[in-house]
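The next part holds the structures, each set out as structure tokens.
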Structure P
Amino acid sequence: MLTYSALREIQKKEMESSEIVKVEPDFYEQVSTLLRERKQSAMNDDSMSALKEYENIRKIAAGIQAKREEKIVLMALRGDKIHEGLTEKEHELLEYIMEKLDDARMNITSEWNRNNGKTELETSKTTDKKAETQKVIILKDVAQYKGIDNKIYGPFKSKEQAILPTSEAEWLIQAKMAENIEK
């Protein structure tokens with residue numbers, strides 16, 4: 001049975017820790033029972049202190065819930081799969097948020113892939129295929145590497161000519177590993 005002092009202790013731990021505090025699986029039901037009992041007591045006693053205690057319990061419970069929800073959102077953002085300490089409803093909330101984040105991330109990634117990794121503005125600027133590539137001569141041997149578009153380029157040998165995406169060509173030119181060849 002949850003008491004006012006036990007609820008205050010959970011609140012203290014929840015506010016002090018970055019990790020979610022382990023609570024009983026029926027924690028929210030216990031809070032609901034405590035609130036119901038204290039409300040009934042306040043109504044029967046007609047006492048100001050009983051009413052204040054009821055209001056304090058409501059505020060403490062709301063604070064605990066808000067802090068736990070904040071931590072659940074952070075868990076979802078980090079992709080934490082550890083569910084220890086969560087109630088069943090909180091576990092469902094975590095799974096729901098993670099699912100929605102995954103969907104949103106997939107939509108964003110799909111948009112990027114549709115534009116070949118370029119923003120809409122960049123895509124509209126480079127509709128001409130010639131503007132998207134640049135011909136260079138390699139000045140130094142270049143080992144195989146992954147480009148900004150996640151494609152593999154190289155290896156290149158010194159004095160070799162290559163047609164590369166403009167971003168890759170410019171990177172090699174800036175690193176003094178290649179020179180631009182006029183098209």
Structure Q
Amino acid sequence: MITGSAARRYAKALFAIGNEQGTLLGIQREVQRIAEVWESSEELRTVVTNPLVGLAARRKIWDEVVLRSGISPIGKNFFKLLFDKMRLTDLPRISMELTKLCDIKENRMRAKVTTAVPIPDEMITKLKLTLQRKTGKSIVIDKAVDPGLIGGVVTMVGDLMYDDSLKTHLERMKEAMLGRG
């Protein structure tokens with residue numbers, strides 16, 4: 001596995017090409033899509049990285065995955081380079097780094113909103129608008145459900161966490177009653 005700095009270098013190279021050619025959004029989506037395919041298929045990862053499978057067979061399988069995904073010529077060259085350099089296992093990290101660069105360029109932040117039960121889209125919209133006002137950035141929300149929260153909401157925006165879950169409130173109350181809080 002490559003270090004974060006190496007993943008950033010691959011991402012920066014793609015970012016520069018996409019930005020220069022006006023295809024940045026398309027490239028970012030392609031990398032994300034192929035990274036998701038890579039992460040979701042243990043069988044693909046096993047076959048394409050297995051040295052017991054012949055190189056020609058592994059390349060044919062990988063090329064077929066890329067071909068069926070309708071990838072641009074730049075994307076095809078990038079995925080061929082990763083295959084040749086034996087860096088396919090780093091696709092998720094490269095995708096994450098490229099997304100970060102695109103978010104910075106577009107003045108965008110990502111927020112993860114976790115609730116005990118699914119919440120209506122209207123509430124997500126209100127939360128999104130609130131976060132946009134507070135941060136001055138466009139917000140993309142990723143929803144998650146964790147019944148262990150019991151109730152309330154936990155929101156991660158960048159490095160900041162807003163924890164207004166019932167579970168946390170109960171834990172704080174318990175600590176206060178035990179004289180530790």
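Since every read-out is calculated from the coordinates, none of them should be taken as a lab result. Quantities reported herein were computed from a predicted structural model and do not represent experimental measurements. Cβ atoms are built from the backbone, for glycine too; each structure is taken alone.
Details
- Set P, Q, criterion distance in nm of label points 7 Å out along Cα→Cβ at positions 46 and 78: the highest-scoring structure is P.
- Taking distance in nm of label points 7 Å out along Cα→Cβ at positions 6 and 86 as the criterion, the top-ranked structure out of P, Q is P, with the highest value.
- Among candidates P, Q, the computation of relative contact order in percent (Cα under 8 Å, 6 or more apart) that gave 21 used structure Q.
- Structure from which 5.6 was derived, distance in nm of label points 7 Å out along Cα→Cβ at positions 14 and 134, options P, Q: P
- Answer label among P, Q for the case where Rg/Rh (Cα atoms, Kirkwood Rh), calculated from the coordinates, equals 1.36: P
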